[in-house]
Structure formats: C-alpha cells, structure tokens
Structure 1
Amino acid sequence: MDPLRVHRMPGTDGPDGPDPEAAAARYATWLRAAARPEDHGPVPAFDVLLLGIGPEGHVASLFPGMPALYDDRSVVAVRGAPKPPPTRLTLTLPSICSAREVWVLAAGQEKAGAVRLALSGVGPVQVPVAGARGKQRTLFLLDRAAAGRIPPQLSAR
C-alpha cells in the first residue's frame, strides 16, 4: 500500500476545534488534491470501499432521513446522529459511489431487515445503504442471520 494514497479522515476534535464543517471542508480539500485526472471527480476513485450497515440501514454516517443524504459535496459534517458520537464526518453518497467496488458487510439478525430493503430497490433516503453502489460492482458480504430475510428471487443475484 502506498502511504501517499492513504488519507485518514480527521476527527471532529482535530485542528479545526469545535467546527466539524471546517474539518469536513479540510478533508474534502485533501481528497481533491489526491484525486488523479483519471478519477474524474473530487475524490480519488477508491478501488474498494468496505462499509458496514446499521440495523436501520445507515452506511458510513449517513442515517435515514438526514440532510447529508441530499448533499452533493464529497465530505460533510453530520450533527445529531442517532448513535454516538452525535457529531461526526462522513463521505457522501456521491463519494461512496465513486468507488470501483463497494462491499457492504453485515452480520446478525438485526441487520436482516435493512439488507432486505437495500436489495429490494428502496430509496437511499429511507435506507441509505441502498444508495451505496460501486461503479463496477457492489458486493454484500452477509452471515446467515443477516441474509435470513432476503427473498429467494434476490438471493441468486
């Protein structure tokens, strides 16, 4: 792995102090600087983006119904997240979808409903993981419990 291609997302308690919007803007600037012409966008084209899923369908720090789901910037601050910490930074769906491949990891029965919805064509405002799609491939990596509510016609995909 080339360390020059690793860009750790700063925490909301970093050099920007109590201003998570400034931290998001700083990180977006770093990503924009790291993007190559062949990436065709404001973030580097990630080869693989590995994401977890929450029981309500959140992905990254994009929770159902939150304003960040409508944002087209590459990185945003999220305030009022329903689980700790309440203030955080996240990539937006346009940045996530710049990845060549998006892999979604889910384990446990409490994730089964969100997985079912994500694979059933529901919109990303209701179930954000439904909008996390790779340019070339989207792969759901599920244990038996998380896969337990997938309709038979979808499980063969």
Structure 2
Amino acid sequence: MIDEIAGDQKVMGRFHVNGEEQTVAYAPHKTLLEVLREDLGLTGTKHGCELGECGACAVLIDGVPTLSCLTLGLEATERELTTVEGLADDGRLHPVQAAFADLGGSQCGYCSPGVLVTAKAFLDANPKPTRDEIKEALAGNLCRCTGYMQILSAVERAAEELAQ
C-alpha cells in the first residue's frame, strides 16, 4: 500500500524480522539495508560498499544470505528476515557468535554481521564442512582486519559445537 505521508510517498510494509512482526512506513525506493537501519533501528547490519561486493550488509531472507544493499525493502515484505541481532537465542550467543568472540574472528567488527549470518546459513545447510567449503561459502564477505584465518577457525569450531 502506497500512501502520501507528509508530502512524500511512503509504503506500509510488514516485515518478519528476527521472529517479530514489524510494520513500518518507508520510501519505496529504499533498500532493505536502509529500512533495517533507518526505519527499524537495527544497526547491526552495516553499510559497506553498497555495490554488493563486500558482504557487510548480508542478512538472511527466508534463511538465504542476501545482500541488503542490493535488495529493495519492497522485495522483503512478508518474508522471514534474520539480522545479526536475531542470531542470539534467549540471551545466549549463537555458536558462530561465541566462536568468533573466543577466537578473535572479528577485530574492528565491521564485516562481522555479514560474515556471521552467512556462516549461520551455511552451517544450517552443511553441518560438517571442510575448510575449503567454508572458504567458498564466505568468499563474498570481505574482511580487512583478521586475515581470515580466525574467521575460518571460528566457523570450524561453531560446526563442531553445533554437531554435539
């Protein structure tokens, strides 16, 4: 539904974000990244390159890693969205988050939200990955700080933890 709100065109969108239904008015040209950060206040998802090359803005849409900078908010209405804020369960870090914290998988932390949600989706689909499979799964996520070794080790540890 498109409404005229304060002279600007807005749409009312219903989003299922991190297990909660939220309705928000936003400009129809906004990307999902902008809707999440600016309209829903979920700032864990990061602005990176805004060209779809770095992966910092990755979120899960219906369980699939998606670059929110290249996705219109309109494309995500009525879909299941998971952001980094939604990975923890009842106050407990997801095993991927815990492994990143324990093994130094993030330094500045800017890439971490995109890497974490991508790794979670990957481990959901492939619970016993090889290091090469992890590298391939995370190839779209760029990190300037860690050199990737800690990230790979953290995903391996999370896979072991999830297998128990």
Structure 3
Amino acid sequence: MTYDDARPWAKAIREEVLERRMPPWGAVEGIRAYRDDPSLTPIEVEMIVSWVEGGAPEGDAIYLPPAPVLRDPAPPPMPASALAVESSKPVTLKRATRALAVTPRDLPDGASMEVTAYEPDGAVEHLIWLRKYRKTWTRTFWFRDPVALPAGTRLVVDAPTGAAAAVALQ
C-alpha cells in the first residue's frame, strides 16, 4: 500500500513480475481473453523492472495517485446449470450453445488443467489452460467474449484424475 511497505521487497517484486507469478492469475496468456485479467502489460513490467534497477526511488509525493479503495467485488456466481466435465469423461454437447466461463474443481496445487472443445468439423477451441495451479487462486474464469460451440462439440478436460471443470453454458 505504501512505498515503505514495498521498498524492502523491490528485488523480490521484480523477480515475481518477470516470472509472471505476480499478480497471481493462473491462466496461461494467449489461450483466450478473460474478464478481470490482472496480468501486467509488457510496458507495466518494464516500468517495475526499471524502477527496481534504478534503485527503487520513492519519487515525489505530489505525483502520487489517490490511495486505492480496496474492495472485493463479488464476481458473478457460476450458474447452477453449469456442466461438470470430469478429466476422465469427455462430454458431447447435444445442442449448439455458448460457453461463458470455466471453473476448475478439485485441481490439486501445482497441477495443470486444459479444457478444450473439439468441434464436429475438426476445429479446436482452447477454453483455458491453467499451469502450476494454486487453490488460493480459485476463481471462475469468465470469457471476455462467449465461445460459440455447435452441437456435437466434445468438451475434454486434460487434468489429473479426479479433477473436473465446471463450464457455464448459455
């Protein structure tokens, strides 16, 4: 929250930002666009790295933005009608629909999960890839744009046995 809080951690912050472990997100970049993605842009990463390599100066207090108002916005709940797809049991859609979101279920810490839609015409839609998952990151990943899926699409979860994904469909 303050310079005094951040300064002792400057080198660690630099390392976590460069390794893309901070801010925590979990979804691999480039698979799909999600709402509320806190990932840093390359320019933001470069600003943080430059700040640390420049000695982590405090800067002039008159240029500080107002203190942030921290709130924990309630994300939309996963619909009760969400389709559960287990890692060992692909599901074939009986009708055309749109995928709105994915929530991992029972995924162990450190594991990875991919949820993929295989369409009848051979097209492949990667819905999400979570790598080195942490349960503390548990969230619903809402797509920025719904994903149209035709009837006959096969949803497959590639994850450790026992893990599953809830897929919100509309």
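Bear in mind these aren't lab numbers, they're just calculated from the coordinates by the rules spelled out. A quick note: this is a predicted structure, and the numbers were derived from the prediction, not measured. Cβ atoms are built from the backbone, for glycine too; each structure is taken alone.
Kindly point out which one of 1, 2, 3 the value 2.3 was derived from, the read-out being distance in nm of label points 7 Å out along Cα→Cβ at positions 36 and 84.
Working: 1: 4.1; 2: 1.0; 3: 2.3.
Checking each candidate, the match is 3.
Can you tell which of 1, 2, 3 yields 1.20 when Cα Rg over 2.2 N^0.38 Å, for residues 92-131 alone is derived from it? List each step's numbers first, then the result.
On the way: 1: 1.20; 2: 1.15; 3: 1.36.
Matching structure: 1.
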